[in-house]
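**Q** Scrolling down, you'll hit the structures one after another.
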Structure I
Amino acid sequence: MAQLLNKVAIITGAAGGFGAGVARSYIAEGAKIVIADLNVEGARALAAELGPNATSIGCDVTSRADIDAAVKHCVDTFGIPDIVINNAGTTHKNQPMLNVDEKTFDRMFAVNVKSIYHMTHAVVPLMRQRGKGGVILNVGSVAGIRPRPGLTWYNSSKGAVNMLSKSMAVELAPDNIRVNAICPVMGATGLLGDFMGVPDTPENRARFIATVPLGRFCTPEDVAAVSVFLGTDAAAFLTGLEMPVDGGRTI
């Protein structure tokens, strides 16, 4: 039986990478989803691929107006969201901390952290109004648990995501709104070269894979499996988790 039958979800940054994997799994498990992404064409193409239970909207998650528009699109199309997955994220290139310029820093914190502030303001009142609780999943990172050198400002943004998820979980628990942080290790996504800070070659990949006890990168399917479970009623007593999806990297 489908685990998310008729659940309504908004997934940010879902045109590619981890988010696309989550979108595909949510559709396979019976959910109705809104793909909200800055990559309008990619989001539209994925929604077309996934069928009538998927729709898309262009969305810059740093813009409150764009977030409000995405939530309104969800409500108008499928109803108030049961699940929101704040997946959109960005990084700076792996480099000495003093080499990262202020514009890059501000953009990264706007995408990784402030976007969750915007989304929370947009969806929590709706979830409270409906009175049936809800689920918010924030994609943090093992970078916010066990940081790598050269990614200091990125690490700190994901540390913020991990901690705000715990704080949100405590504050929203009386409303039965569960909040969890999903913390992947790096994967073979479009950001891999920036995370490594060196050319994306098999040799350089092997160096980073060697730091993961299970011996591989994180895949979209790995993140999707955890996202599905945490969105189901089987996870009804789980909130405030900082869930590593990392093959043992944080051990």
Structure II
Amino acid sequence: MFRSSNPVFSGDRFNNQQILGEAPMTASGAINKAFILFAILAVAAGAMVYQAYMGFADKVMITTGIGLVAGFILALIISFVPKTAPYLSPVYAFAEGACLGGISILLEVQFPGIALQAIAGTFGALFVMLFLFKTKIIKVTEKFRSTIFIAMITILGMYLINFIMGFFGSGLPFLVGSSPISIAISGVIVLVAAFSLLLDFDFIQKAEENLLPKHFEWYSAFGLMVTLVWLYIEILNLLAKLRDR
């Protein structure tokens, strides 16, 4: 049975998969696909930086919004229809690159250097978690999965409540602002996002062991990107709070 804290990798649709006339997926293939997606994301983000440098602030804002909406819709489609991953994952990566590029530019204007710090923090967390997974210093057990899942549901619930309260001109005080409590909670959320990477690595490993179809390489790469995008945004948020004090 496949279980993961990452919503992309959850559900019964991964059980009893059959390979018909094709080679099974491999972990190395999934990693290669992930590099392709991140290259596309980087190109899109770079294009946003170029647009901002040329003074097209209005285009940056519009494209950021389009990337946010498009990325959300594509993520839903790919999550529920894994076979679309080889075709839609690159488009999703481009949309996320545009969105993250725009968000990073806005924060970079206010806090110079924050984008590079967030990028370094994201990839630093990725390599640390990969090391912990490979060396089995932290083992992915059912209890570990349940803990991460409960933490993610709690975080999602807080964000949803905060989003709804925003329509009334308020928000959860421990999520907004740069108070010590808000910073501490952001730090915990960053840790949850980072530890979620272990669940993604575990899924990819088990998918290879269970000989899932080849298109799951793209699907696995997409799921890993979803977690890293979330981690990057949370690190940006934490750094912004620290710099705003």
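Where a number appears in this text, it was derived from the coordinates with a stated rule and is not lab data. This one's a predicted model, so the numbers in the text were calculated from it and none came from an experiment. Cβ atoms are built from the backbone, for glycine too; each structure is taken alone.
**Q** Ranked on relative contact order in percent (Cα under 8 Å, 6 or more apart), which label among I, II comes first with the largest value?
**A** With respect to relative contact order in percent (Cα under 8 Å, 6 or more apart), the highest-scoring structure among I, II is II.
**Q** Right, next: Can you say which of I, II returns -13000 when helix-only ellipticity at 222 nm (-39500 (n - 2.57) for each DSSP H run of 4 or more, over all residues; to 500) is computed?
**A** Only structure I yields this read-out.
**Q** Suppose Cα extents along the principal axes in Å works out to 53, 40, 35; of I, II, which structure was it derived from?
**A** Comparing all candidates, it corresponds to II.
**Q** Here's another thing I want to ask about it. Upon calculation of mean count of other Cβ atoms within 10 Å over residues 197-204 from the atomic coordinates, which of the structures I, II produces 24.0?
**A** II
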